[in-house]
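These notes open a run of structures that come right after.
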Structure P
Amino acid sequence: MNLPYWRLSSFYWFYFAALGAFIPYWGLYLKQIGFDTVQIGELSALLVGCKIVAPNCLGWIADHTGKSLPLVRLASFLATLGFCGFLYAQNYQEYVFATLVFSFFWSSALPQFEAATLAHLQHEAHRYSQIRLWGSIGFIAAVLGVGALIDWQPLTILPAIMITLLSGIGISALIVPEARSISQDNQALRLWCILKKPEVIAFFVVCMLLQTAHSPYYVFYSIVLKEHDYSSTIIGGLWALGVVAEIVLFIFMRRILARCSLRALLLTSISLAIVRWLLIANLADSSFWLLAAQLLHAMTFGGAHIASIHLVHRYFGSHHQGKGQALYNSFSAGLGGMVGSYASGYYFDVIGATGIYTAAAFFCALAFLIAYLWIGRDDGKIATHKHV
């Protein structure tokens, strides 16, 4: 199989570079132009709330047409167009509308591209992390670049940067070829038969809880650091450090998956997330402990994400892969992100950063219990030469 490695990787680079320019600094941008913490939380909740519906719409179409990439290209173009709405928005209501349009299409693109990547990999799904790590590299480049830039340029430059990176996503999607179709199993389980399995239900609940816990990090981490008098360059450096650790994990992930079960990887990732949020909750004024907390990002996001992608691939097979990736995105980044963003925005001024991140640790503890009881109890190691 002739794998279009660099073309696949370029999409991840641009997609996560856009994420790296957006997530750490969008809250700061909204605050600077006059929105309060409740409004920032509501806009963030709308941003991720679209992920509940939008990916499933495209997932259903993709699995019925077998054409993921044309949908990715269309969604990428419309996401760029939607983000241009922020250039003209003048008030909160107009920001709400622009957020809904932009997020609907942006959140639709990635799950279908994940399915397209796995279709290209076919029976070599263990190589996924080698492609995905370029997304982490793009994230670092954007976080550091934007952080340094806004130390001497106004934050109002952020929308122009985003439009440039979003355009790159669309261009990179255009150069990725369609994967050779894999013969579908006529005896493939119906989607409902998969969804009603207790382990699958538990998996989606765990994904939702983990993303709920991550939401205060995505929405308010930069604001919290600003309140502790860290510069934009240091803030960008801390974001980048977490993703550097993630890249190192991705480099060794193939070996890890050959020796470690998905269950063990997921449980370890969740347990370290508990530690991470407690460190941020109680020791944000210590640069040493912030560094330690950011290094844990390798597992709390990277390890959990890789385990989840492989579990979706295993649960849903090739016949329902587009819908499976969309549902994973909907429950984690969608439902979990919406609940976490809205709640953290609503309660941030009430219980403060310490209370918000302690609550995040609690949600991870609950996720650990559910995962321990139901997910992968009969799981084995991933054989790198067989189906995942």
Structure Q
Amino acid sequence: MTSILNGKVAIAGIGQTQFSKASGKSDTTLAVEAIKAAIADAGLTPADIHGVTRYTMDTTSEADVIKNLGIPELRFYSAVEYGGMATAGILLHAAMAIATGQADAVVTFRALNGRSGTRLGRGERHAAPSNTATYVDSERVPGGAMASPYGLMAPAQAMAMWTRRYMHEYGVSDEDMADHLAEVCIRQRTYANTNPNAVMRDIPLDREAYLNSRMIADPLRLFDICLETDGACAMVLVSAERARDLPNKPVYIMSAEQSLEPWQANNFNFYRDDFGRLATRASSERLFKAAGVRHSDIDVAAIYEASSYQVLATLETVGFADWGEGGQFYKSGTLPINTHGGHLSEAYIHGQNHFNEAVRQLRGTAANQVKDASIALVTNAGWSSAILRN
């Protein structure tokens, strides 16, 4: 899927809503607000849009989008399955539609009331009690029907098992893991404190507060878990040629990847022999090869982190660090990561706020701007990734 891109498609516009705990708006209203902002940012009008890509989990359909925006016709639309695994998937679908001539301009978006509406951090909504047992009516419970009756119902509990397994495999003590995770949480909160869009912009975090926070699922504490957020993000993609005539500096898509391995989706890897590792490196190796770049070429990264552990594990999965050494690499500060505060401290918009931050970094307009940033990686553990350049 990566070979047809190579800079032929560009991100021309980005948009987002306010991120909050209570938007007071419907999911569709949030989606339309973010999409309108992205279209305006690209210097286009709704009539210029010919395609829409979205998450299957989104409650706003492509029909809702074109009806509310007055888009006369779609020539392409698609939806990508799962949650964070669709992070770069919707971008990839949109880019392929443009590269193959299916559409001239495509909108990607994610909109949700993830705090005031359906709270993504809770699992019991998919498990219903009867007179004699608890049964599961959805495979969105980590581990499904074989795990939920025993209390494994929320994503944080699954990620705690990943973390604990990792600690066992690599001999990481509770104290050392707490030290590594605290580093991630505090650094991302520091970025958020200078980001006016971040939910946690006014709330500092230090090591004492981190260590004293309550345990959510051992060994993950309160600040290790992503925010539940109301909000939406959107992007507009066009051909590289067209992007050069639009107002903003184009951000070119060098490569993008989707990957699905056995036992990876919904059951949260529990049936893999090495479930402490999030994925194999095959997808990331294809991603870098297609983009024609090395790890040392990446100036800034946005790493999907429903939990802080995922930052460390992703650094290993993507190939920045050897297995078991993600914490040491992160502490080295070699690579700026989640400079907006990420899902832990800016907002949790299922990875789409990560793309908006990558675009701002490559435009040179980010709140925590990395000097001379020209190549960015956006990734969810290698399952769903893209390499962008300005």
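One of P, Q was used to compute mean projected area of the Cα convex hull in nm², and the result was 18.2. Which label is that?
Numbers: P: 17.0; Q: 18.2.
It traces back to Q.
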Notebook entry, point to check: When distance in nm of label points 7 Å out along Cα→Cβ at positions 192 and 272 is calculated for each of the structures P, Q, which structure yields the highest value?
Noted result: P
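Suppose you compute distance in nm of label points 7 Å out along Cα→Cβ at positions 248 and 376 for every structure in P, Q: which one lands on 0.9?
Working: P: 2.2; Q: 0.9.
Here the read-out was taken from Q.
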Check: One of P, Q was used to compute helix-only ellipticity at 222 nm (-39500 (n - 2.57) for each DSSP H run of 4 or more, over all residues; to 500), and the answer was -26500. Which one was it?
Finding: P
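Compute FRET efficiency 1/(1 + (r/R0)^6) of positions 224 and 240 (r between Cβ atoms, R0 = 25 Å, to 0.05) for each of P, Q and report the one that scores greatest. If you can, show how the numbers build up before the last one.
Values: P: 0.90; Q: 0.05.
Ranking P, Q on FRET efficiency 1/(1 + (r/R0)^6) of positions 224 and 240 (r between Cβ atoms, R0 = 25 Å, to 0.05), first place is P.
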Check: For which of P, Q does distance in nm of label points 7 Å out along Cα→Cβ at positions 24 and 344, calculated from the coordinates, equal 1.5?
Finding: P
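Rank structures P, Q by relative contact order in percent (Cα under 8 Å, 6 or more apart) and report only the one at the top, that is, the highest. Present the calculation step by step, with values, prior to reporting the outcome.
Numbers: P: 31; Q: 25.
Largest value of relative contact order in percent (Cα under 8 Å, 6 or more apart): P.
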Notebook entry, point to check: Between structures P, Q, where is FRET efficiency 1/(1 + (r/R0)^6) of positions 152 and 232 (r between Cβ atoms, R0 = 35 Å, to 0.05) highest?
Noted result: P
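Where a number appears in this text, it was derived from the coordinates with a stated rule and is not lab data. Note that this is a predicted model, so its numbers are computed, not measured. Cβ atoms are built from the backbone, for glycine too; each structure is taken alone.
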